[in-house]
Structure 1
Amino acid sequence: MAHPKHTRALLILAALLLAPGSTEAQTPKLKIKTKNGLPLEEQRKDQMERLAKQYDLKRYTITRDILIDRGAINHSHPMLTLNLRFLDNDDLALSAYVHEQAHWLLTDRYRLDDPGLFESLRRSFPNLEIRVPEGDGELRSSYFHIAVCMLEWQAMEQLIGPEGARKVMLWKQADHYKAIYSIVLRQRSEVEHVLGQHGVHW
């Protein structure tokens, strides 16, 4: 039988090895470019590089190629592109990043055009208003955005905590994709059930 002191030492060592942060992966090196080299674009680049050091984004980084473009609408493909919005709010800037990465997750790992996922979402949440600002203006992509916004919320909870993540989601619900974020906020368990049926997760 092990000596009590030895047993205690082994338990402490095991606890240290399993403790959060002791073996955490780091955010992979992001390849961030600015389209025009403008000071505000450089500021957005600096913000994202700082956030990548502050948070472990490995799990939520599918593509490392990022473009900062003053005149763009945030989008995921063909290159993940972020505009200058949210320079004054790190939480919203981070949420924009994981939102677009969630698109990459669906396209790279789960086939965004998966008819089964689309039909499940449409059947579970019928009559979704797709006109802007309630949806994104297109039927299929508005329904797939339900999955994207749910993945965004899950990521933000892990990164900044449940309270901060919910504040972000409520802010977005009032700003854009209003019907989509409303479904995610009001019917989270149903959305997660559909994603679970199709094996969709980070």
Structure 2
Amino acid sequence: MLKIEKEYLEEFEDIPKEDFGRIKYLFDNFNIDKAMPFINSEINRIKNISYNTLNYVIYLIPKGTPRPRSGKHGVFYVKGAKDNKTFFKEFSKNFDITLITTPCKFKCKCYMPIPNSMKPYEKVLSELGFVRPTSKPDWDNLAKTYCDMIQDIILYDDSLIVEGSLSKFYSIKPRIEVEISYMSDYDSQYNKKKITKKGI
């Protein structure tokens, strides 16, 4: 057995696999019965938290984030990250938004240039979204670029992203379309305390 499997089993083997079983396990082990009215109240509160949405389009050719490199004194850096931050800081000056510190959803669509070698009818199909890019940059490298770019500028930290998607398309007008939906309130005291402890 691999070490990672052994460590997992040591900590989680007794936890049921089924949804209902896990809830029952929590009630059986943490004496939660008395908290049921509060749990129901919190479920209703969280369900009713509204989301604010921010949309923007960056008219640049989408670029992926390269692997981190080792610089002087063994410090790792990502090539181009500083330029991306500088660009976005200037780009976001027109946004009427305070720093996002609540859980959020990040949706990004990257429109890559249509290759010149495509046949004319393929170019039309590409612009319509029927033909999609299957070449680099990889979707995860693109996602990293556009999540990292907004960190400390409009988003306190990209760890706040609880849902994310990135789609690759072709277009004769390369661009990056981003939609960020963020909660208007915290979903828990636990998450709120984590942020306020950092002085935000």
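Read the figures in this text as sums done on the coordinates, not as results from a lab. What you are looking at is a predicted structure, and each value in this text was computed from that prediction instead of being measured. Cβ atoms are built from the backbone, for glycine too; each structure is taken alone.
A compact table of results
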read-out	value
If percent of Cα pairs over 14 Å apart, for residues 82-145 alone is computed and equals 65, the structure in 1, 2	1
Structure from which 1, 6, 11, 12, 13, 13, 13, 11, 9, 7, 4, 1, 0, 0 was derived, P(r) over Cα pairs in 5 Å bins from 0, in percent, options 1, 2	2
Computed 2.0 for distance in nm of label points 7 Å out along Cα→Cβ at positions 114 and 130 - originating structure among 1, 2	1
Read-out helix-only ellipticity at 222 nm (-39500 (n - 2.57) for each DSSP H run of 4 or more, over all residues; to 500), computed value -18500, structure in 1, 2	1
Highest-scoring label, criterion being relative contact order in percent (Cα under 8 Å, 6 or more apart), among 1, 2	2
